[in-house]
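Any read-out appearing in this document is the output of simple, stated calculations on the displayed coordinates, not a laboratory observation. Note that the structure is a prediction, hence the values are computed from the model and not measured. Cβ atoms are built from the backbone, for glycine too; each structure is taken alone.
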Structure I
Amino acid sequence: MSTLNQFFLECLNLKYASNSQDNSHHENQVEDLLKKFNLTYEYQPNGIQNSPDFRVHYNGKTYDIECKSSKQAYPTYNGGLPKVGVIYIFSSKKYNETTIFFADDVVSTAKRDLYADFLEKQNALLQEYRSMPEWQEDERGFDFYCRAMYTQSGGKSKTDYFTHSKRGYCEDRVVNYDF
């Protein structure tokens, strides 16, 4: 088992730690493990507000890691759909546990394509309305923008990352990945 596989296996032993902009305890836990395993990494390579939290360099390749934390059994993604190829380390207060998964295992390519198509059509409709004289003649400069908001629904069997039928599959894919 490679060092990176061992790192992810140990991530599964992490207890809940909050992770907010002013309280990044979960990220600190993960960073401590990266150091423990002597892994080379960059912290927030794309800035504070952008994924990933860590970019790990291992065996000549790079792997992006995003840390999520929630009081619930599922992470909040808001406007940021889980990014393809990114490995997520998710800590839940509800279970006082951590799980790991590839973004690709929680959002299918087909669903991503549907979202992209919808957003493209939504933007085209917005542009159509913006071209109307009534829209442009606003004396106060009001405008409108569309914002993607990704949520999960369908009950516990679909949204609970800790009791989900594919939890073990998702974790095993990361732990046994050929890094």
Structure II
Amino acid sequence: MAVLAADGSEQRQFELPRQALKIVGAETVLVSPRSDFVTGRGVGQSGAPIKMDVQVGDAEYGDYDALFIPGGEMNINKLRHFPEAVDFVRSFFTASKPVATTCHGPLLLIDANVVRARKVTSCPSIKAELINAGAIWLDDPVVVHNGLVTNQKPDDIPIFTKTMIDSFWKYI
């Protein structure tokens, strides 16, 4: 499983799903525009450095069964500035591989041009951008649609994580 992150990834939205994937036997590979470490964020503060495995420009979507994109407004805004990250995300949709993302993560899906006619949820602050990009925005804690799992807020991470794992296993 590829985990795509940059500086500013919300630590809780990153760590809990990744740990759950490992518990069920998935290998997670951390992919980033950086080749060394990214710094996560806690509530109102910097989090711990996270060691990356593969630089996104060197990552091949065919090497992975699924993609997880942790949220964090700063994380997503940084990823959006890297065409390699946007292309990497788009390739999972083109190949019909499962993707899961939290909170602000669907902003990256807008740049990848993959939200049109897809049911999604997100933090309410990006609802208008998703609707303007053609997504069908639902006011639900977690939404699953054609291999895409999205969630609304950090409090939904436990149900998001279970839903992500169930969805990933359906597709792989």
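In this comparison of I, II, the computed figure 1.5 for distance in nm of label points 7 Å out along Cα→Cβ at positions 12 and 156 is attributed to II. Can you tell which of I, II yields 15.4 when Kirkwood radius over Cα pairs in Å is derived from it? Matching structure: II. Of structures I, II, which gives 1.9 when distance in nm of label points 7 Å out along Cα→Cβ at positions 124 and 140 is computed from the coordinates? Label of the source structure: II.
Each of structures I, II was scored by distance in nm of label points 7 Å out along Cα→Cβ at positions 84 and 132; the highest score is held by I.
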